[in-house]
Every structure is written in C-alpha cells, then in structure tokens.
Structure 1
Amino acid sequence: MPRFSATPTVAVLTLALALPTAVAWPAAAVPTPTHASVAAYVRNDPGTRTSLPSPTGPYAVGRDTLHLVDHARRDPWVPKTARELMVGMFYPALPGTGTPAPYSTVREARLFLKSYGLEDVFPARTLSATVTSGRVGARPARGRYPLVVLSPGFGVSRFTLTGLAEELASRGYVVAAVDHAYESVGTAFPSGRTLTCVACAKAESEQDMEALTAGRGKDVSFLLDRLTGPHPAWRYAGLIDRNRIGMAGHSVGGASAAAAMAGDRRIRAGVNIDGAFHAAVPADGLGGRPFMMLGTDDGTHRPGGTDTSWDQAWDRLDGWKRWLTVAGATHYSFSDIPLFLDELGLSGTQSPQALSGSRALDITRAYVKAFFDLRLKHIPQPLLAGPTPAEPEVIFNNP
C-alpha cells in the first residue's frame, strides 16, 4: 500500500521509463541512438534550447525572489540552523518591462538532472537556460490579486512548477512558489550556498513523511505572515488580496496544501496534484473549504486505488470538492519536466495513450486555473461541472 509521495529514487524509475530506446532523428543521425548519443547530439548543436509555452492570460509575468528565515523555528533536518525558505514570486506585470528571468541556476539544474540519472542526457546549461515568459524587475500591473502558494514534490525544486506559476500570474494571480530548505536535491540560497536534500536521506517512514508535510504547512503559515502581515517582506505585497488565498502543490506539496489549510484558515482553497496525503486532512475536515484532487488514472489515485489516502481524504473533505484523474498521465506529467523531454526527443514511446508533455501542462494549467477562478474569484467554471469532449483525458470520479 504505497503511502509516500514519489521520492527521487522512485522518480528515477519514472523518468527512466520515459526515455525511449529509439527517438525521431534527423536523416543524417544514427537510426537508433543511445542516451550518450542523444546527449552528444544536444551538446553539439549550440542552437538546442528548451522553452515553456507562453502563458495564455492578458498580463505579462513579473518575477522576483525572496529569501525568508523563520528564526522562531529550527530546521527539522539540520536543527543547528533556523528554518529557511526560497520563494519565487510571480505577479501580473506590464508588458515590455524587466529582463528575462532564468529558469534555474546551472548548479541547481545539474544537481536536479544528476539525481534522476539524466546528467549525461540533458545538459544542465540547456535546462537552466530554458526560455520562460517571466521578467525580472517587471513593473506590476495595477490592482489587487488573489495569492496562490505552490509547493513542489519531495526532492524537487520549485522551478519544476514554473509553467503553472506563469499561467496563473498571466491570469491575474500573485504566485509564491516555495523551496523548503533541505527538501530538494539542489536549491540556491544567498551567499552562494546551494542546499541539497538532507531530508531525502533522513525521511524513512510514514511518520517522517507526515512530519515533513506538517512542517511544510508551518512554512506556509510563516510565508503568509511575511507576505500579508504589517511589515511585509516583499516590495510588491500591496498587490496581494489577503482575503483571497489558495494553495496547490505537486506530490508531497499537494499533501502540504491540505496540511497548511488544516492549520491556517487564511487559506481558502486547495489542490493536491498527485500526492499521497500523509494524514494531512483531519478527521473533522477542512472547515467546509473547497479542495480539488487531481491525479493519475493509472490505478494509484482512482477511487479504490493503491494509495488509500485519497479515499480517506475524500471522505473527510467537508466542502465543495472534486476528484479528477487524467488518463495517460504519469506522476511527473503535472510538472514541466516531460515537456522538456519531448522537446529534446526523449519522450516515452511505451504507450500510444501516453500524454505529451505539452498536453499534460495544458490540462494542469486549465484545471488548476479553473479551480481558483471558481473558488477565489467566484467566476463560474463549466470546465469543473463535469466531463467535456474538449478534455477527454480528464475523468470525474464520484465514489
């Protein structure tokens, strides 16, 4: 009975399965390339680039970064230090202002790729130089906007949710994407520090994962204090409507959304994207607040699936709720990574029903945006009323 969110060890297998034994190649290339020849092909072509699809909303996307230190808490993995967060801020901005934002640092990209066994296949500089729509120093668009917090999976950096964050910002949301110290394989902190995943070695039991999830909930409460309190840490904090706050996360980040809601009533709506819940939903529910579960349809997160925490959470959720699964999706389909594998000709070929990276990102963007539009902006969303021919992969479950 799997209860853990996917860890780097599991994700290695997931991503390895996405790497084919043969890919489409130019006529001059070898017909059945190895992973080494894929890497050589990419490195020898200076024009090789990866990019995120442009967001679809009316706003340009501004980018900023916050380093926050909670001096009232010790880090659970390295107790000699205070708890630290790195936060990527995405916000509605004016077009034509600011400079292009990097996807990640080269070191962050290298550590990420190495942890998944892809360092010889996917050059770190190619990943770090991925073209995004975010602009550092962009002038904010006038107005007050709902805030959505994003939390990544265990061992994974916040940059893997950039595609979703940019879409939400372009649609009129402020987004705070959080890296929790020592819980990703590589996150750049100030003074040249790059913290690695101490938690990946220390978290060995379900109790450890429950503690990690609860700890991330406390991280988010601290973040909200620093963004919406009387002395905000962010220069554009005036953009945030503190009465309209939501949270979504991938894998253990999704469980953390429920844990954060359980501990902080400022968070009015939440989404778990394909993560085991780790007992994050209390027995008495979330005070009637809305919650959406969005996951794979591979037998893990269907009703009665092998991750029984979803059935338990569904029974405990006491407000508006949806349980959606996506045919052809894998655990990492809800992040940016499959999109890049597609662009480099490394997408999987095992199943004709498998979603492409771009299609998976389209679905993730559409349904997460629709949820927050409905629950935070109170805009009717037919997309969430039931199945639609335009989105045949999305299954509405009603156990």
Structure 2
Amino acid sequence: MRKWHKKTVVGALTLASAGLLMACSSDSAETEDSASSDSVTFWYMGDGNEQIQPILDDFTEESGITVDIQSIPWSSAHDKLLTAVASGDGPDVVQMGTTWMAEFVDAGALQDISSYVESEETLNSENFFEGSVATTEFDDAYYAVPWYTETRALYYRTDLLEEVGYSEAPKNWEELEDAAMKLSERGDDMYGFQVDSNDQSAAFMFARQNGSELFDKDRKPVFNEAPFVETLDYLNTFIQNGSSPKQDLGLDISQTFGGEGIVPMFISGPWMINSINDSTTDIEGKWATAVLPSGSENNLSNTGGANLAVFNGTENEGNAVTLIEFLSRPENQLAFFESSNSLPSATAAWEDEALSDPIIAVFGEQLENSESMPLIPEFERIAASYLEDWEEIYLGGADIQEKMDEFNAETESLLQ
C-alpha cells in the first residue's frame, strides 16, 4: 500500500473541495430524495441500459431496492464529478476510474468505507487482485471496492512472427526489439511493433520493467536517473530505426493488424479483443495475446479499470453499500463481463469457464503482475507533461537526458 501526503489540488478541484465542505453541512433536496429506504442512485460510466440494467434488475428483485441509474459518457464524467463535488449534489454510488481515485479522495469526495470492507465477506480486499485493491486504499483507509479491472498485454500475429523465426511471443526486451526489426524488413511501410506515443502510461510501465521506482522513498521523482532514461532510449530506438511508426498511420485495426499485418505487434488492454474479432475475420486463428516481455527487472504491466465508491455526504449509506456488495459478487462481475467485456476484479471469477479462452486468460495471468500508476492527485498532469517532452525527443531529436532533467524539475515543482 502506498502512502502519499495529501496535497491541495489546484484550480477547479480546489474550489470543488471547498464546495463539498459547505454542501455537506446542508441537506439538499436530492440527498433527501436519495435517502428513501427503497431506492439508491448510481452514476455509471457507459451505456447502462445494455451493460448493467439487467444486473440491476436482479438486484432490485433480490433486495427490493430500486436503482436510479444515470449513464454518463467517460468523456464528460470527470467534469461532472467535479461539479458534483462542488455542489454536493452527487449520487449514492459512483463508478470511479482507478486513475481518478487519488484526486477525488484528496478532494474529500468519497466516503471511507473501511468498516464495510473489513466486515463484509464479499468486500474483503483479499478477494480481489492486489493491483486493483491498491487503487482503493489511501492512508490505511478504503474508499472504494474494485469492480472491474484491466491490464495491458501483448497482441501479436502468430503467423508473421513464425515467418521471422519466433514460434512464441517475444519473452524479453531483446527479443521484442529483434522481432520488431525483422518484421519491419518485410518491405516499405511495414513495421514490427507499435510504440504508442500518445499513451500517457506506456513509458512509465516500461520504466518499471527496467527497475525504475518512478518516485523514491521520499516521494521525489527519479525520471532523470538511468533506469528511466535508458527506457526512453530503448523505446526511441524502435521509432528511429523504422520498426515502429513515428506517427499515427490513420488506419483502423483491420488494416494495421489484419491483412498483411502492417503493425503485427502492439500492447493494449482486453477491449481490443472484440475489435479484432469483429474487424479482422481474415486472420482468425493467426493471432494471440501474451504477457508482456520482461525488461531487466520484470514484466510489470499497468492495472486500470473502475471501482465502486460511496459519494461523501449521502444519507443513503446502507443501500449504497448493499448495491456495491451485490455488484462485487463474482457471479455478478461475470455477468457484467458478458455484457461489457470488462474483466472481473474478483479473483474467484477467473475460475469460471467464460474466462478460460487463451486470449482472455492471458490478461488474468498478467494481472498477477500488474500495478496501478502512482496514486497521487497530480499524476495525470505529470503524465501529460511527460508526453510533451517525449514528443520533443522522438519527433524533434531532443537529448533524452536533458529533457528528463527538465521533466524531473517540472515534476518536483508540481509536487511542492
């Protein structure tokens, strides 16, 4: 469990925190309405009608509690949550992206539910992947329960890898670089591996594989030290030698991964499975997934997904926890997987045949060696700042060490 000193979040979130303190001292009409003994309000990110409503109907049948669900697009969810914090007019239960947890815990938006996690068998942290649990725990208190999870794995064309001498997926960084180079030599405009330069977390994930702690024991950034700098040099090599595209090709998955396999290896989450199955019928049986190749230290991946939390200030705590407990059961997480392709965070659910398909099972294996990005409120701004520096490196030819010295100083300033 990581402990970070809580810091005031600037801008809108600072105002939101102050707004919450005022809102919690008064009784809004919405809060009074949600306190009904036979209802609960739930903010869901996505299409609730198709993905979650049937499960909520089962909840109502079992408990007698009706669920007032509001479906919110992910693209507008963060701003809506900020508004709710400022006004106090939030739901009873809220779905929280794991990367947002630190920010909203810091703002006082989420209720401490440690007593329920410790007393309710279904909610016990031992039931879930360790990497998912880490996104719910701050300063020895639990503020959410893992709901669904995701991690990154390697997608690869088995047929094309075999053609360049690989009967299995690359096992380490050296093999990944070698295979990518050989695949890129198939002809003009052919590549071997996609370095996703728009992914905020990719470099941090690779750096951990190379032994970088990202932040030291005193919570100081170490982005300008050898493990991180060497990682960027490694990733930049793919782009500069032509084995990875330098910029977005503007093609869909059927063109890049299907057909001739313009980009036959890439790293992504489980959501790509359906996209490949639906769009690349010409390569059925010619692709697979694998755990990530190992760096010098490990093959650690990123844990993502979403948690279920009780919004602070609710007067409907009992029904809120009852709903979270129901949705956390392995059988209901499996039902949600069937409707949304979102992977269960409960380890017991992975014993079900529905997750035994080798393509999917790889993600369960990778989840055993997966961690969230640093759980600090400022991390998304840190990651966005990194992308600007990274672009100057792989597109502009800037010196890696110099840019990381600058980035490290920027991060230190941001954390003060």
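Side notes on the structure shown:
- Entry that produces -12500 once helix-only ellipticity at 222 nm (-39500 (n - 2.57) for each DSSP H run of 4 or more, over all residues; to 500) is calculated, selected from 1, 2: 2
- In this comparison of 1, 2, the computed figure 1.03 for Cα Rg over 2.2 N^0.38 Å, for residues 74-257 alone is attributed to 1.
- Structures 1, 2, by mean count of other Cβ atoms within 10 Å over residues 154-161: label with the highest value: 1
- Comparing Kirkwood radius over Cα pairs in Å across structures 1, 2, the highest figure comes from 2.
- Volume of the Cα convex hull per residue in Å³, for residues 218-337 alone derived as 111 - corresponding label from 1, 2: 1
- For 17 (relative contact order in percent (Cα under 8 Å, 6 or more apart), calculated) the corresponding structure among 1, 2: 1
- Distance in nm of label points 7 Å out along Cα→Cβ at positions 106 and 290 derived as 3.9 - corresponding label from 1, 2: 2
Here, each number is a calculation from the coordinates, and none is a lab measurement. As the structure is a prediction and not an experimental result, all values here were calculated from the model. Cβ atoms are built from the backbone, for glycine too; each structure is taken alone.
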